[in-house]
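Several structures are given next for inspection.
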Structure P
Amino acid sequence: MNVNIPTPDGHDIRAVHETCGADRAVLLCHGIASDKEAGGIYTSLAQSLARRGFDSLRFDFRGHGESAVRPTETSIGGMMIDLETALDDLCRHYPSVHLLAASFGASIVLLLSQQVTLDHLASVCLWNPVTDYSSTFTKSTMPWGRSFFPQGGLRDALRACPITIPERAFKLGCQIVVELFYLSPASFGLALDKPLLVIHGAEDQLVDPNDSAVFVENHKQSNVEFLLLDGCTHGLEEKIDYVYEQTLSFFERCP
């Protein structure tokens, strides 16, 4: 079912609420220059979740998908508002809520957790998470970031705005570019004392797998799991069925 969720700043979040009548749900957060379907990966996952007894909500961050906001007007702060709004809406309707965030969407989760409590979440799963804006964009350690994002500092980056993300109809505006230089998603880790699963493709050329390894090392505790998948690139398509199963099983273990 298509739904619109109003945010406190007057933006309407476009979302799809898949329901099988369950009392537990999963919030699906996509990456930058993607949308709520995530190239069909979230569409299929929502169906698998329903078969396993989970409702789900997948939504477009502002500037993405069906959002009325233009990509160049997108900001990380605005995306944090979207996430908090969607999460609050889901938590008001379900006693048990899980969260899955991919790529850049994971950075929004990490930043939000620094400002608001996420204790009402049953668990969190991160796919190929962006935990460091520097290594991904501003001082990139990866071929993808170096291919399009100016590496000479903030002044050069602002002069290049809007910055086009390769092979995507998405351009970074000045606001989000400034935020990429000054915000640190993993600086305080993930403020959540609940189960956490991180899955990263070892052959990811967009987001450094070492960033996930460091992130998990800094969260060394019994409720944190890390899967580094050989032969997988950023989208995890090479082993997506396995990724689905590991993710679904993880949610099922976390009531």
Structure Q
Amino acid sequence: MCFDRATLAYGDRVVWSELSMTVPQGEFLAVLGPNGSGKTSLLRALLGLAPLASGSLDVLGGPPRRGNPAIGYVPQHAGFDRDLPLRGRDLVGLGVDGHRWGFGRLSRADRARVEAALEAVEAGPYADAPIGRLSGGEQQRLRIAQALVGDPKLLLCDEPLASLDMRYQQEITELIGGWSRDRGGTVVFVTHDVNPVLGYADRVVFVVNGRWAAGTTDEVLTSQTMSDLYDAPVEVLRVRGRVVVVGEASGAGFDIDEPHHFPEPVGTHQ
């Protein structure tokens, strides 16, 4: 996966500009930044849903295209209606062919793939339960199984830890990181909080309204780099194994999983 001087814009608004980075197959990339900074737009570009204004993007050896079966997608956690007549295995089955509804119409081979995906995320015990009655963490395990049932080479995750407690955040991160390690799959993981993925991320990209910085966590999450990105004094600390960011401009202290406290960025250049 390679971005080469890639710029994404919606009308006159530049989301990110001149983005250049290469993510080798099998790496785990964490995408960080405040709300509205273009993290989800980066995933949309990879999915072929958001064309670049300039530059180029290579995804798995070619230009991005819609419906690429080699890409799996895990959306943000959002609860299902409690009375939705859909079982866990039915949701996973939609990852085999989203145009066909339900588990019963799948072929024997496809049903075996669904069972293997359920086993991989340890969701077998509740595979036949109504999905709306499951916990948020159980639902997210099933979404991961749905994304993995097609045996993708690239897994895109859009805030998969949102609204989950710390236990489920750890479990979901371990599932995705373990898949990348064991299968050699590439992960692009959008998150507000880098701390749950510190042990898995090979590199990070931080995007702030057109500006960006990419590299290892130690290269990007530094006081100098963050201050440059925000054009304001920012202090990055390591406290008991967690990354904590302090915005000196406002005098407020906050974790990196609370990006709305960052000072407002200025300009749209790197």
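Every read-out reported here was derived from the displayed coordinates using simple, explicitly stated rules and does not represent laboratory data. Not measured: the values here are computed from a predicted model. Cβ atoms are built from the backbone, for glycine too; each structure is taken alone.
General remarks:
- Which of P, Q yields -9500 [helix-only ellipticity at 222 nm (-39500 (n - 2.57) for each DSSP H run of 4 or more, over all residues; to 500), calculated]: P
- Structure responsible for -0.77, -1.06, with log10 I(q)/I(0) by the Debye sum over Cα atoms at q = 0.13, 0.15 Å⁻¹ calculated and labels P, Q on offer: P
- Origin of the value 1.1, where distance in nm of label points 7 Å out along Cα→Cβ at positions 15 and 71 was derived from one of P, Q: Q
- Once relative contact order in percent (Cα under 8 Å, 6 or more apart) is evaluated on every structure in P, Q, the highest one turns out to be Q.
- For mean count of other Cβ atoms within 10 Å over residues 87-94, the highest value in the series P, Q is held by structure Q.
- For 21.1 (mean count of other Cβ atoms within 10 Å over residues 183-190, calculated) the corresponding structure among P, Q: Q
- Per distance in nm of label points 7 Å out along Cα→Cβ at positions 127 and 175, the highest-valued of structures P, Q: P
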